[in-house]
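The structures considered in this document are given below.
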Structure I
Amino acid sequence: MPIKISVKKAKVIHVNRWREVRKPLLEALDVEQMIASESKDEEKQGEIIAKKQELRDVTKTPLSNIKTIKRLKTTWPECLGTKPDNIYG
């Protein structure tokens, strides 16, 4: 009997992996934002705020049109950078 993989559950796992990759990116932007704030660079602060919001919104990426695990594995938001090779263990 073949193993049945739940695409619905796989989507949840996939988005959680995005969260794992996103965390250090947000932390690095926090440091950049503090530096920009200390130097009163409002333009840089605005850019950082926009980047951080884009990263926060990544978990809102619609996945309802994805019906297969193969397609899910190819879905990777640009703002997270290059997909790590070992993301699927």
Structure II
Amino acid sequence: MPPNATIDDAIEWLVFLAKVETGLAELDGSQGIPHDQATASFWTVMRILWSPQSLRDLDAIREYIGKDSEHYAGITIARIFSAVEQGSR
């Protein structure tokens, strides 16, 4: 983890690793789901969760573009959110 990682970052990483281990154990136990079935259900239940780091990054992008144009900074961030939302459908 980076030197500036927070307790929340560490917890998020540990939860991620635990889920990976659970998933691998399920696969080892022949509990896998066929790809076509998984993708069909995935798109119906997918929900986007923004990490604190991703939101800080978006804010930094907005701030950087905003130095030249607040208008285009807003448009860029709106496009990013829209693209993520479209990808979740």
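Quick note: the coordinates plus some simple rules give every number you see, no bench work behind them. These numbers were taken from a predicted model, which means no experiment stands behind them. Cβ atoms are built from the backbone, for glycine too; each structure is taken alone.
Miscellaneous remarks
- With helix-only ellipticity at 222 nm (-39500 (n - 2.57) for each DSSP H run of 4 or more, over all residues; to 500) derived as -24500, matching label from I, II: II
- Here distance in nm of label points 7 Å out along Cα→Cβ at positions 14 and 70 is compared for structures I, II. The highest value is that of II.
- Structure with the greatest value (metric percent of Cα pairs over 23 Å apart, set I, II): II
- Structure (I, II) behind the derived value 23 of relative contact order in percent (Cα under 8 Å, 6 or more apart): II
- Here mean count of other Cβ atoms within 10 Å over residues 30-37 was derived from just one of the structures I, II, and that gives 14.1; the source is I.
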